[in-house]
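FYI, it's all coordinate maths here, none of it is from the lab. As the structure is a prediction and not an experimental result, all values here were calculated from the model. Cβ atoms are built from the backbone, for glycine too; each structure is taken alone.
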Structure 1
Amino acid sequence: MRIEIPKEKRLVHEMRMPIRWGDMDAFRHVNNTVYFRYMEQARVEWIESLGIQVAPGTGSMLMINGFCNFYQQLSYPGELILKTYIGNIGKSSIDLFTSITLSSKPDFISAEGGATMVWVDLKSNKSAPWPQYLLQMMA
């Protein structure tokens, strides 16, 4: 099953990352689990760019689900371009999407995926409405 990435989304962050030798598995291609780590790093950099600490504080953005559609095998060496997009913004959640391309083929998507993130009050350990300053930054 392939999950459709919505066309209605807004680019909010772009980064480059090398493919590391250790990212490959016995088949000499990047292991499927590593794509999730790539997307995680892109999300973390975007979240930090908003001024949010990913280390526990009083509130944080936590992932409640994620997926990845694989289109092309990747292998070492190579450099990736990861683009993070905002989709739907809810009362306490946001849909994020990430595309992964090789810098040598920036117009060809190797993989793309998404995650639903929720703002959580870490004292009560429950979802909470977005702080107003974050909502303004994301809108």
Structure 2
Amino acid sequence: MSKMIFVNLPVTDLKRSKAFYEAVGAVNNPAFSDDTAACMVLSDTIYVMLLTHDKWRQFTSKRIVDAHVDAQVLLCLSADNREEVSSLVDKASSAGGKADPTPVQDYGFMFGRSFEDPDGHIWEVMWMDPGAIPQG
């Protein structure tokens, strides 16, 4: 069985965040969504749980960081080609996100860009051609 990942993110405006993630291609799973959380499906194995701050606090007593100021994690998604990398970043930017909060990476065999969601969480999008990786 393939491993699944559930990324849990605290959000300040659940409706806005849900709309943002739908704009970048995620699909809401209503069976695991309510007025405090939204389960956004990115793929068969990747799920993003958007949690209101009150819901988040049910899981941990640790302080919620302001992702516009502090970074706790950088998330990275793979893409099938360079064009898909830029297309996803463009969709995020058009939906209210910030394009390229981290440096664009272009090594020929690998290309990556990033976007920031409305709450400041950074997602990198990366394409790599394993057959073209320099040896040595």
Margin query: I have 0.95 for FRET efficiency 1/(1 + (r/R0)^6) of positions 69 and 125 (r between Cβ atoms, R0 = 35 Å, to 0.05), calculated from one of the structures 1, 2. Which structure is it?
Written below: 2
Note to self: Tell me which structure, out of 1, 2, gives 3.6 once distance in nm of label points 7 Å out along Cα→Cβ at positions 29 and 109 is calculated.
What the structure shows: 2
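Just checking, which of 1, 2 has the largest value of relative contact order in percent (Cα under 8 Å, 6 or more apart)?
Numbers: 1: 28; 2: 22.
Result for relative contact order in percent (Cα under 8 Å, 6 or more apart) over 1, 2: largest is 1.
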Note to self: Once mean projected area of the Cα convex hull in nm², for residues 5-76 alone is calculated for all of 1, 2, which comes out largest?
What the structure shows: 1
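For the read-out mean count of other Cβ atoms within 10 Å over residues 13-20, a value of 14.9 was computed from one structure; give its label from 1, 2.
Values: 1: 14.9; 2: 17.5.
The read-out was computed on structure 1.
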